[in-house]
Structure I
Amino acid sequence: MNGRTFLLVVSALLGSLMSSCRRDSKEAAAPCAAVTTPYQLDHPSYFPKPLIPNDNPLTREGVALGRMLYYDTLLSRNGPFEGFACASCHDQARSFTVPTSGTNVLPHVNLAWSTHFLWNGKVSGTLEDVMRFEVNDFFQVDINVLKEHRDYPKRFRQAFGTCDLTSDQVVKALAQWFRRMSSTNNKFDRYLTGQTNLTTAELQGAMLFLSEVGDCFHCHATPLMTDNAFHNIGLETSFTGFDVGRYAITGAPMDMGAFKTPTLRNIALTAPYMHDGRFQTLEEVVEFYNSGVQHSASLDPLMTKPGTGLQLGLSPEQRSDLVAFLHTLSDDTFLTDPELASPF
């Protein structure tokens, strides 16, 4: 074999070896690679665009993983609430809340459109921010428990394409699931899209709700039925403990007694009402706004009515119509959707 031929043979062998190394490298990386399927969050055209960060797009794999974590008590293993899952305090049939005494449980619904979380807005930002609070501070998730699980490491690889299961991935999976928990198909939605009609009482109630007569729309703006802001609505004349509300976070005097406006979507299913669960029925809530608002230095100006002060002065029929309208905000699809139920 002459020198030239020898060099050609060596070159071919080296090329084959390098190609084999590249192939072996790709094959070695393959077990941690992921090909995810985009998930489209459907909502009516009159809804605002949901808040989805570029580094955590919705995928079917991520949503499915978040759903499992939401319903799994494993998330709380070795934490202060061991034996509890998110779903332990958030029942689908009640719009993902539960009856309680003391501090009320806010429903998990349409949080894809929220930037403030918890009654006093202790966490602000994205769903990832509040899920980070839930994972690190509330549940104090032991990531090693998930790493040692027979199934979760594989599911995290499928969702995020990495073999390194991290708490940040738990945060992202839960945030994707919470965005999936959207309620957009109640009777009022179908009325707005021409699919059904409201009864006379429901229509009269809607007119009260959306006018200065009932004066609900300022804080419970359509279509989300919340302005995602904070208001002192006049429950008390003075405030202590948790009742100071937003003031505990900002220290601003005008935030004293102010709490986040809850969505009224599925409101008929989420009793008791107010941050402390003081009212048991929608009739009690309407009567409070009608005649029970109390003055304080930080009372929201929206609660004062020209000519009548703090009183709406609605007739019994008007109050009944208003409650009838509130019942049109119940979304049976959301409350019974099997894809929102436990996967276990």
Structure II
Amino acid sequence: MNLNEFCEAFECAVENSGSIVILPHVSADGDALGSAIAMGYFLISKNKNARVVLEEPIPDKYNFLNNDDFIELYEPVRGCAADMIIALDTGDINRLGARKTCFPADNTWNIDHHKTNTGFAKNNYVDTLASSTGEIVFRIMEKMDYHICCRPAEALFTAISTDTGGLRYSNTTPDSMRICASLLETGIDIAEISHRAFDMMPYPKVLLQGAAIDNMRLYFNGDLAVITLKSKDYDFLNGKEEYFDGIVNLTVNTEGVRAGALIRETSDGTIKVNLRSAEDGIDVSSLAGANNGGGHVRAAGFTDASRSLEQVKEYIMGYFAEIFGKNEH
């Protein structure tokens, strides 16, 4: 289904739905949140009862987007039943967390840009060439003649800029630049948005960054950087998962490193892995996908509940030994 066909079907579904729920993925990042909030504004402009239902509170650094009463936390008692349900930036149904129980319905929609997307909805539109889900949402709004004003523009710019690293990553395209220029024309303050999204760092995250640096090691003559963290290494965060956003980038921001991993143990013993690649020739989404995770060529991740931190690290080291054709002594 191309974008025109999708938009025709999507517009018809919107017109015939009174209540619509929007679901970004768990641990929602800038793209997931920005896309969902922008979609909320769009649907409300169509006089729809739209709700963005989140699994967790909005991370502190994105609180500037949280200015409207259509954003709420998931409550099992209330659920998220609606005439129409839209999953945004979500590669598979398990990335909806507890909210996935609300999703099996006839009028479900999945809009995403991850190549690992499983097409879990009744209606799916996945554009793997798009820089972000925010870029796709912008195109849908454009096709449906929606006049984007300041608030949705702020959300969409957040979505696109965070998934492109401030328009610096290799997924940035001329279209990404043109869309951001169009959003800038609405009068949004991109300096303030960028400061909040990229620069502001609460003190606990400063401490976390220090712990990550202390526990980072280089392997394969500097081709691979691995950060390992046990739960006791970051218990000072008091459960603030949002502070891990971007920590894995310390690996590939180290000169000479071609790929990196953050491997951390959670309080219940589950191992969470974030992966990064510094070059398109190293596809970390393949490693994530082989472990029921997902993501992009250069940024991906997975969760492992069956192995210890040391076992997961050994497994990842073996994977990259084949990639680099080297043994670590």
Structure III
Amino acid sequence: MQMPYADRVDALCRRHCAFALYALPGDTEPHFCMATDGRTEQDFIFSNGFILATFTGQQLFIPAELDEPPAADAWPELQQEPLQAATKREEYAAKFKLYTDFIRNGQVRKIVLARTEDAEVRQDFSPVQAFLQACTNRPEAFKALVHTPQHGTWLFCTPELLITGSDNDWYTMALAGTRTPSQLPWDTKNRREQVLVTEFMREVLTPLTDEINESEPENLRAGNIEHLCTRFHLRMPPGRLLLLLDQLPPTPAVCGSPVEAARKLLLTYPDIDRSCYAGYLGPWGKGEVHLYVALRCMQIFPGFCRLYAGGGLMPDSVEESEWQETAAKMQTMRALLHNFLPTST
């Protein structure tokens, strides 16, 4: 995959403007989306462009007015630093105990514990080159490099579809459970976790759809790990799509179960500043919608990248296993940084 204007896109990542560079699964060329004046909007119902929504549901819309990056000089430089330090091991352990207490006390059946980790990179790190590497490494995933003044620069390489389709024809998936690829049966913890997500999806989708077809669970490979996936094919008038977006995210896969109870606990006792992690994003309009859950991602700062990952805690979760699961999920992003690591001295 080629990007003839890579230097311009890298320059825009340092400016007070918004854009999205993305590739759908199977794309051979990336797509660029930006408003002429670099703005974002809140209203997107009748527009063409790109949506970025945070975990808490705040939506930004980048209008599709430019399909090539302009020179960056028209906008002032953007200075942005993280609001808090990356997750320490002892902080993760304390949150694991707190969250599993919520499960033992019956407040939730599942809750997702997330963490961050910083990876140092050279000053010549190129977000575009990392994006292109993601396109090479993971052709089956949705890849996006998104920059806004509100959230800074993020790179996503996510396997999880939220909703895609057009007219009355729509597709989504329930994705949960994580392990290294194996021919063995899935363990009880991961199968129960996937059932919770599937039941929630079925409960939300059924009243909104005229017809719903559900597949048997299958293994979905995502780089160095695999998940359990149940696919849904929906017949639904497009006028109900906004109702679906009000009710579907965040699913138990990125929040917990019951969703509302887990979400309240995460907002009251936050694990990290989730920001765009576990939200959703993707192109909207031109007769089609392609939205994905914001997983396998990192936020880009001068000199380092902040990696995000989480795991679903269940009654039989083990702290060290959950920590290692997040490390395995972060490997998708780490692999994109290989050519930009600082030289050891």
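Readers should treat all values here as calculations from the given coordinates under stated rules, not as data from a laboratory. Since the structure is predicted, the reported quantities are computational estimates derived from the model, not experimental observations. Cβ atoms are built from the backbone, for glycine too; each structure is taken alone.
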Computing distance in nm of label points 7 Å out along Cα→Cβ at positions 35 and 315 for each of I, II, III, the value 2.6 comes from structure II
Tell me which of I, II, III gives 109, 47, 35 when you compute Cα extents along the principal axes in Å. I
Candidates I, II, III; relative contact order in percent (Cα under 8 Å, 6 or more apart) computed = 21; producing structure is I
